[in-house]
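Only the coordinates and a few stated rules stand behind these numbers; no lab work does. Values in this document were obtained by computation on a predicted structure and should not be read as measured data. Cβ atoms are built from the backbone, for glycine too; each structure is taken alone.
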Structure P
Amino acid sequence: MDLFRKKEINASLADESHLTKCLTAFDLTLLGVGAIIGAGIFILTGVVAAKDAGPGIIFSYVLAGFACIFSALSYAELAATIGGCGSAYGYAYAGFGELIAWIVGWDLLLEYAISVSAVSVGWSGYANDFLMAIKINLPKTLLSGPENGGFFNLLACLIIAILTALLIWGVKSSTRVNNIMVMIKLFVVLLFIGIALGEVKPSNWSPFLPFGWHGVIQGASLIFFAYIGFDAVSTAAEEAINAQRDLPIGIIGSLFICTILYIVVSGLLTGIAHYSTLNVASPISHALLVLGYKSAASLISLGAIAGLTTVMLVLFYGLTRVMLAMTRDGLLPKIFSKTNPYTHTPIRIIVLCGILMASLAAFVPMDVLAELVNVGTLFAFFIVCAGVLYLHYKRPEMHRPFKTPGKPLVPILGMATCLYLIINLPSITLMRFLIWMGVGLVIYFSFSYTRSALQKNG
């Protein structure tokens, strides 16, 4: 039984579509900002401040940002060397073999699916704030799941249904559209900063660390969700005009911009509202509504709605792409890999994922979902950093258009920080993750191993 049979890296590269090299460092930076700014800044800032870090959330953002930089540089090397198709799943298949690829792929399915569900809950909060601003009031029972006193989250289900329909019919994105959406996101963030600067009450920052340093670290483990999406820059390696120069600029530039914005927004948010009042799905617009800025709250809600929608769409698409790659490799039932002859989209995968994600969003609280996303993402990043080290010593002759600086120290630091943040997640979250991975291993040994394309070809 060969559990570590590999795809040839050269074969993987040959199978990649040769895309036009058209993306500049500026495009890559905006791509990163567009992918990163979403649920974290618009949703989780308030939750983490209220439950974990208090005003010290700014330190949580700094710690999580450093963890991302180490991992992102490792991502960039593998993306440029192996290719972007399949993301970390493809890297693991070429570097470590099938069993590790299955574990990473199964992990990515959890990460992307739960991400969409978590973001949809936040989207629901902002959509409801906007509806309230135009005097449309939905029953509270239709705004949250049973754990938060409701029946089910209607708006979260609605946006997932809309995105499911869009993906069935096919969705095309472009750099121009992304850049426009980034500008909208940045506008609403800067609007909030401009208003909040004149409303800060320093007394709200006392105590600054109400939950101690442990709360800051635990907050960083959760707030890591705010940085998910930076790998979108690394997967654009094939389309970068000068990958070796522009990828690190795009990665580090986007992370730097987002980290600064996160620190400023979180500091101002806890300055205009006491941290204990921020455990809501839409903390930014909620805080402005409390201060009486109804028009500004409506604008921020609209910007957040647009920004969160694009994030969900990208994550939903990423989920279907990873699942499609796994079905084509024979690791999941090939029946799901069939595409519709009219729309040329994998309708069965899209509908299945849509139903599962809508069910989660309807009944499960956002913080529970975000914690599950984080452990899955941190695990994937750990594997990517390990993959860079493995290939560095195992395949030193490989052509690497982009090389991780400070190797082997940077990948090691990436592994260490990811592992540290994983350890500091709630034990119940780790238990849920282990159960999910256990189910995955059962599926692999009972189904996937014997039906793998490598098994049939070998």
Structure Q
Amino acid sequence: MLTEGTIIALSTAAGAAAIGVIRLSGPEAISTTEQLFRARSKKVLKNQKSHTVHLGDIVDGEQLIDEVLVSVFKNPHSYTGEDVIEISCHGSRYIQEKIIQLFIHHGIRPAKAGEFTLRAFINGKMDLAQAEAVADVIASENEASHQVAMQQMRGGISAEIKQLRQELLDFASLIELELDFAEEDVEFADKTAFEALLIKINTLLKKLIDSFALGNVIKKGVPIAIIGPPNAGKSTLLNALLEEDKAIISSIAGTTRDSIEDEITIDGIGFRFIDTAGIRETQDEIEQIGIKKAFEKAEQAAIILYLIDSQSFNEEEKIHREKLNGLQTQFPNKPLWILLNKTDLTKESLPTTLESYPCLQLSAKSKTGIEALKQVLVQFMEKNNYQDESIITNSRHYAALSSALMEIDKVQAGLKDGLSGDLLAIDLRQALFHLGEITGEVTNDELLGNIFANFCIGK
């Protein structure tokens, strides 16, 4: 990606609005704006302090284009590390395009996707992990995903990775030094301290890798599968949670043939609820496909809600226990909660646990217990430390961390087996390479192109 010259783009959403913001970055940003801007104060922009705002008009010769506010950000104290101008104009699409075309006519080129943030990275205003977090902040749709993205943008992950990489680099340098003096049989690296460092790095890498599952869930919404026998009230529960009639409800068993899902935000956390086909023995080919999909959704879910009709609970308790044991065998590490539905229609004594799983009582139709269920879900996420700074949400980071861990494992095994320093050095270099990929200390044009191509124009 080219980063030469001065670039321009609309930084606010396209379309009619009250105001629009047009951003320029590069060596000619201030001087070109000077040519097209008439400040009411008659002040010269290049002589003004950074982070100042000026009222005036954008003109094309004698033609008035728009009354605007021009914000001046001088290098290196700007988002990109270059001279930056932001023009706040009226939000007419015609005016926005007219101003952009006017600047292009005066030698400014249109920005490519993510080029402002790319320049910020190249100019050392942020590392690569922080730059990627910028896109996540823009894309965040709930408080939890926004919070994680903000933590990463502020360098939470980067700081840990950089510190460990530097410590590892120091030891790698000592081992390389030993190779240079191999004939003199000297040791510069403290093997005991080196082993301790490798254990420390191994532990942190595993922690970060394990956090990816949680991070992905936070980013995309916590997937929750609602499963159970036909007519237990799964679709009614989905509608009650969403507070809209999303799923078709009927008294006919097997009405839901395919999965239906939608997302809501509860206390700032996104939850994606999935209504599935009723689980039962059936000869109906279409219904069988739906049941197969129900188990597939349960496999993908972070939490399984097993819904039971409390009216028939006692007489079918044995069947429910068998199904729960089957679910436990199939999904041994997945949180599973039992929901006893239609409690408004039964006078039976209901359990608080079943097969060691907690039972929650509710009535989806009358919406009794729905708020309690929502709070249980929120509390579960809070217990899983979704606010922890050390959460990986980026698949590129996950891949790099996994590769780094593999190399660290090789180094640890090599030390145990007494491998020579030159062989250890090879694996150490690879580990350093993969860790450097995360923050951008090791990079290439193809990687940068792939990352920033996914950004919006103007950021």
Origin of the derived value 13.0 (mean count of other Cβ atoms within 10 Å over residues 334-341; candidates P, Q):
P
Between P, Q, which one scores greatest on mean projected area of the Cα convex hull in nm²?
Q
If you work out FRET efficiency 1/(1 + (r/R0)^6) of positions 30 and 342 (r between Cβ atoms, R0 = 30 Å, to 0.05) for P, Q, which one comes out largest?
P
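Starting from the value -15000: which structure in P, Q was helix-only ellipticity at 222 nm (-39500 (n - 2.57) for each DSSP H run of 4 or more, over all residues; to 500) calculated from? Could the numbers behind the result be given before it?
On the way: P: -22500; Q: -15000.
Among P, Q, the structure yielding -15000 for helix-only ellipticity at 222 nm (-39500 (n - 2.57) for each DSSP H run of 4 or more, over all residues; to 500) is Q.
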Once FRET efficiency 1/(1 + (r/R0)^6) of positions 118 and 382 (r between Cβ atoms, R0 = 30 Å, to 0.05) is calculated for every structure in P, Q, which label goes with the largest value?
P
As an exercise: distance in nm of label points 7 Å out along Cα→Cβ at positions 110 and 222, calculated from one structure in P, Q, equals 4.3. Which structure is it?
Q
Working back from 17 (relative contact order in percent (Cα under 8 Å, 6 or more apart), computed), options P, Q, answer is structure Q
